[in-house]
Structure I
């Protein structure tokens, strides 16, 4: 299906592996000109051949300053931004008792403040051209918190609320703002978190398997499409049916 976004300029944060990489590939396959991002030039060099025609821009997104510098470089490389996919690595696992109160600031900086900073930089340009797509990769944990991931649950919930609010503010400007919420997909982070228990985790899924990152990337690309122009302010679980709440 032609998504109607050929030639659009897309920036995909944290896209050298996992769901970010899958999203970058899907957007490139849809005809977008894509900036891919990672912390090191070495990782980016490995990524560029996987994403057709992509432009590598290094940047550490764990801080607001790093995120803003990355967006500035990406905007310069593309000449503007039509599509932004926000994404970042997850903070360290842990429960409430074992998580130091000081750890919350770093988690919020990486998974909320830095993401908001990237969005802040691209929205004015999208408003000027009266077209834009913003999709945040978050987690179904914002609805049903995952055990032992208190920092991630907290920060990603805040980002989801922020973007829901933004969606209402910019909908009249031709900009859609949505979040795609993965459950368990076979990515390096999931492998690290559940090493040795992947078969058990797969058995807990309604599908009987852990998701494929490629399928997730296709959902992200669709949310950026012309066909999805009337979808905004929503959070779409992409989890094989594991999320069972009505809202």
Structure II
């Protein structure tokens, strides 16, 4: 079901982005990688070695730059079916040692960059009456560690941003969904190469992309939908309804 679908992946120059591009190409999808470094995107292209993968150099924190790349993609393929907002930075620095400019720059990539991609691509999906957006999130905001202030803050913002965008497009009578996907701690440079193999995580993304649960917005944790824990009142109500039926 992913064959010939047009998939845009940000941060495709390495780590999970590269693994996602590889996994979706294997499914027969037309994959377009976006990234700031032409060199690393060229490396991804060489590793995948398929005409199904192409790339554009774009800074997602610069809306005008991004918009031009998106316009070129649409001009070539007429549509974008899937968007994985994967690009992010993780400056491992103490909050008081980090300059205000660096803090803002990181937020501009991790939060505004995601918003920019959604702003540029969602209208295309709505026009074509189909689309899936997956904003990559994290539970880092729930238990921040030292030297992670801007990353934790940005991932906390991702929960609300994703839900809000989904709510704002809910009135369109089209099959467009906006989700958050939390792949877990990955064995990449961002996590000092400890954690889950990005290839395994990318296989989960493929499975999620094939899933159609009919929901316009939800959180996927690794390879399955995450449901918030029920309150005591909700659990009692569920049991009462169960016995009543």
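As an exercise: mean projected area of the Cα convex hull in nm², for residues 127-174 alone, calculated from one structure in I, II, equals 3.9. Which structure is it? Don't skip to the end; give the middle numbers.
Details: I: 3.6; II: 3.9.
Computed on structure II.
Taking mean count of other Cβ atoms within 10 Å over residues 23-30 for each of I, II, which is largest?
I
If Rg/Rh (Cα atoms, Kirkwood Rh) comes out at 0.99 when worked out from the coordinates, which of I, II was used?
II
On relative contact order in percent (Cα under 8 Å, 6 or more apart), which of the structures labelled I, II is highest?
Values: I: 21; II: 17.
Ranking I, II on relative contact order in percent (Cα under 8 Å, 6 or more apart), first place is I.
FRET efficiency 1/(1 + (r/R0)^6) of positions 71 and 111 (r between Cβ atoms, R0 = 25 Å, to 0.05) was computed and gave 0.60; which structure, I, II, did it come from? Don't skip to the answer; put the middle values down first.
Details: I: 0.95; II: 0.60.
Computing FRET efficiency 1/(1 + (r/R0)^6) of positions 71 and 111 (r between Cβ atoms, R0 = 25 Å, to 0.05) on every structure in I, II gives 0.60 only for II.
Here, each number is a calculation from the coordinates, and none is a lab measurement. The structure presented is a predicted model; accordingly, all values stated were derived computationally and were not measured. Cβ atoms are built from the backbone, for glycine too; each structure is taken alone.
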